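Several structures are given next for inspection.
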Structure 1
Amino acid sequence: MERRETTWHSTDLGIEMPLATYGHAGIPLLMFPTAAADYLEYERFLLIDAIAPHIEAGRVRVYAINSVNRYSLLNDQASGQLKARLLTSYDQYVVNDVLPWICQDCGDASVRPLTTGASLGAFLALNMTLKHPDRFSGCIAMSGSYDIRDYLQDYYDDDVYFNNPVDYIPRLEDEQHLSRLRSAVKLVLVTGLGAYENPGRSVQMADILGNKNIPVQLDLWGQDVDHDWPWWRKMLDYYLGQLTAHPAMVSEPWSASVVPESTA
């Protein structure tokens, strides 16, 4: 498997931001780390190994980046205002730096990556896709929560609103933006029903999307499926298998939800 690392100074964030790339061809997949982890987390926890057949066959090319969660949502010393402002700056970093780098690496200025992440990474991946359906083709969000208000000590402003999908999607009235979400983006929300999972959060987000006629595939895996790495490896491999078996699916709405009969 081809593997590369690079880093550059982000003018939006004011810090060095590294990136790791896995693979040589295929659908670009942008990965957002969990919690306060870094860009190599998915490699350390063997998720890259779990999807290696897709990467090595040239069906998927992976880009893994850092988050700013340790400075923002998970920073108990930061104000709610700073946490929310950093989320906006992070959004700008992805749009202004990461996406152009991916387009250049793929040799296609019009390429629209998929996004993915687990836990807090699922929020980052889905939020980015919902805000920029012209730049992303879909999202596989695993075991996520999509309401950030619990992290913000009751603080609320525009930066909170525009980074909180459970708030801005119900009020979204821009028909062009809605049209893109309804026809040009594929969304899957998947969660388990086992230890430390909170499936109600995915159900809530799916209901919000459905109320705006935005197609979404909501999959609830079994009671044995915990909020943990072994299951995220299985989940991502499974959904990438769906997509890469039928590449045209990337540009079509998700079909009716199909959950694996066995989670073993």
Structure 2
Amino acid sequence: MFLKFLKYRKALCYLSENQSFLPLEYMSQNVATWHKDYIQAQPFPNITLDDFFSPKVLDVVEKEFTHPDQQTEWSQFRNVVEWHKNGTSHDGMIPLFTRQLIYELNARPFLDFMERLTGITGLMPDPYLVGGGLHSVLPRGRLEVHADFNAHPITQFTRRINVLIYLNKDWPASFGGNLELWDKNVTQKVVEIAPIFNRVVVFNTDDDSYHGHPEPLNCPEDRQRKSIAMYYYTREVPASKHNTVYKIRPSQPK
């Protein structure tokens, strides 16, 4: 028990001082500037925020992330568009500290921040974490370029925003796994983002918000590409619902 306390000590001290796992003051001070960057970004509204969380918080999240050998009960994707990818949205499979952080990411202070950042009002969290939660991509894994499903399968609400939190320390460029943002016709890659530790990426999930990490992961066999994925919705139901739409890139054999 004492060893477990030491594992969480710095994070709990941070929580005691700030009353939140979120960097609330930092968020409030910068959101107006970030909003301007967000709405002007190409190929669709997006922003990359480095060193967003306190390391005291995210160090614990990174350390307790489930090892691939223990991901046997996670959803496992082994198909032509999602290869060597595991994921879980099940509360009981998400480690304790990470679970508490996710709860805060679904609570009002973060929702208010997301509305100010994106300019989208009435954002709703997804307590079911459909398609979200913890994501692990294993060596040689990839996720082809796609536009996300646009309606929540339970509430039918419209999907509006993705938030990706990367947890990969000591991640050289040679490992790959970069997130790619493509133009609406999938003719050109516009933005490429390395999945390094404490990097948060936020972007709109419109019908032409094409993204993915399509190049096979080149990390060693004992590493994994770790991330938390959070999705946010608004109450209206899409006029035309669709599942995830995958696209062939120009350099990709047909």
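The table below gives the values:
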read-out: Label whose coordinates, when relative contact order in percent (Cα under 8 Å, 6 or more apart) is calculated, return 17 (choices 1, 2); value: 1
read-out: With helix-only ellipticity at 222 nm (-39500 (n - 2.57) for each DSSP H run of 4 or more, over all residues; to 500) derived as -10000, matching label from 1, 2; value: 1
read-out: Comparison of 1, 2 by distance in nm of label points 7 Å out along Cα→Cβ at positions 111 and 199 - largest value held by; value: 1
read-out: Winner on distance in nm of label points 7 Å out along Cα→Cβ at positions 151 and 231 once structures 1, 2 are ranked, highest first; value: 1
read-out: Origin of the derived value 0.45 (FRET efficiency 1/(1 + (r/R0)^6) of positions 7 and 159 (r between Cβ atoms, R0 = 25 Å, to 0.05); candidates 1, 2); value: 1
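Where a number appears in this text, it was derived from the coordinates with a stated rule and is not lab data. Predicted model only: the values in this text are computed from it and were never measured. Cβ atoms are built from the backbone, for glycine too; each structure is taken alone.
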